[in-house]
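Some structures are shown below for you to check.
The numbers here are math on the coordinates, done by the rules we state, and not lab data. Note that this is a predicted model, so its numbers are computed, not measured. Cβ atoms are built from the backbone, for glycine too; each structure is taken alone.
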Structure I
């Protein structure tokens, strides 16, 4: 079991903005125990690695391992690799194969964290893996019902199971943080249909989950937020567009809006900044974006830029904004 530390900032290091020490960012989450549910690739991997870069111990879960392939069908990313990246970044990465639809597997995961550390400081619900089921342009009654319901299982039921099972450990110490990851802010999703009813439901539910959990966690000194990346250059997205992280701007020449795309590093740094901020409760119950948090905490994407994809998309509906104003 770890030694008790300050419940909201184990290192007691802050900068003027109330976040992690700017001089020693690698120490800002030292001693924290984190769980990133759904960390095989994309945002989950980026978040896990950046929590590790700040010194945290990070349990990473998912269904794709070096021995087993999930329904997503991508063998190129595994949870073992994510754990290794966390450790290489400066943290401690621990891979635990977990299907978050299986309650007993999630219970075993949380029991292990309790047994090994006796606490949980940060829970990130990033489970998804439903892109292969998503078809736009069809009415609800024309869509495949089995696939649609599976999206709700992957994007909503998994989050509910994980929160129900892990939060009792998280609230054992005051100051815990729960982060729901989704696609879209409450401002954007609240008045725009995401073009597929099942996807729309799956991506709006985490926003409401964060609101509800924020209400419940407040008496325990806890904070719950929902965070969305912008147009994410995940491994799967890059493969879809036939580009790599090195030449992704070639796709931006053909695809409107992709010029403000962000790497998984960006949302990872957003969550690390939130976790290190002792004043994060001011965000409780809120829907936030990586670009919004970059403006608050001062971090950048891996290339030194500060993209604001959701700001760009809102502006793009009204005219022809200069992409350089949103990057």
Structure II
């Protein structure tokens, strides 16, 4: 590309007014790019703030239905449900994960009945149901792969039966996408989509999320034997390619902002629908700095989200979804 020399080329010309800045804008963010992660708890009329995530609450199913309606009214196309499971229901084998009447599945059915146009995404991992706090079944201190995959398939089918539109396997076990896709096809759920957490890193940015789902105190050890090393990027591409070959419809990079290079490489390499999760730690840091008056929270929110679009993402899971949707509506 040849650029005329100064003064024939003055880059400030296209910055000189709001109209010219809009006309020369390379990337745009729309409400259709947003997925809102939400937390569900037991009870009726219950709202519990998550202390480490200002502005985020755990909601009982009835209030979550109201939040889902709010999302639909704002034009947000999808929400993603995460359960705060009663510790008494957590076991070594995580049986509650595929209970047709567990908290997530009750929430799916209630939202589908009240707000059918809203897409519902779910989390497919065992950590909310695991007494050890891990995403897989633990045997003698080892997170076992194949037995976990069998459990995840049962969990995925229960969520599909409840009415989930998108399954989000976040466990990072080997072979789980192929096993889920085969089971969905066999059981008549061929239209249920899979958004694979294909490149999920063993990150320190997840702390507030673990508070929100009640997994912080339960977790024994760390997740480095199945989640990705933050130093690796070529591995992410191998994992993404594998999941696409096994039947994933969409792929996700998690966390988001620290891994924009992975988003860009994935989109350029595969061209598949690519998403990022702006995780709890990212959200909490912005909110905390904004509360201190150190940054303009609204502007940083918007700037952080447009970064995902610039990196090639087709959409973003973000706790800012309702606030950003309102801002986009002016």
Figure out for me which of the structures I, II the number 16.6 belongs to, where mean count of other Cβ atoms within 10 Å over residues 107-114 was derived from the coordinates. I
Where is Rg/Rh (Cα atoms, Kirkwood Rh) largest, in which of I, II? II
Match the computed value 4.0 of distance in nm of label points 7 Å out along Cα→Cβ at positions 35 and 315 to one of the structures I, II, and report its label. I
Supply the structure label, taken from I, II, corresponding to percent of Cα pairs over 24 Å apart, for residues 67-258 alone with the calculated value 37. II
Origin of the derived value 2.8 (distance in nm of label points 7 Å out along Cα→Cβ at positions 27 and 219; candidates I, II): II
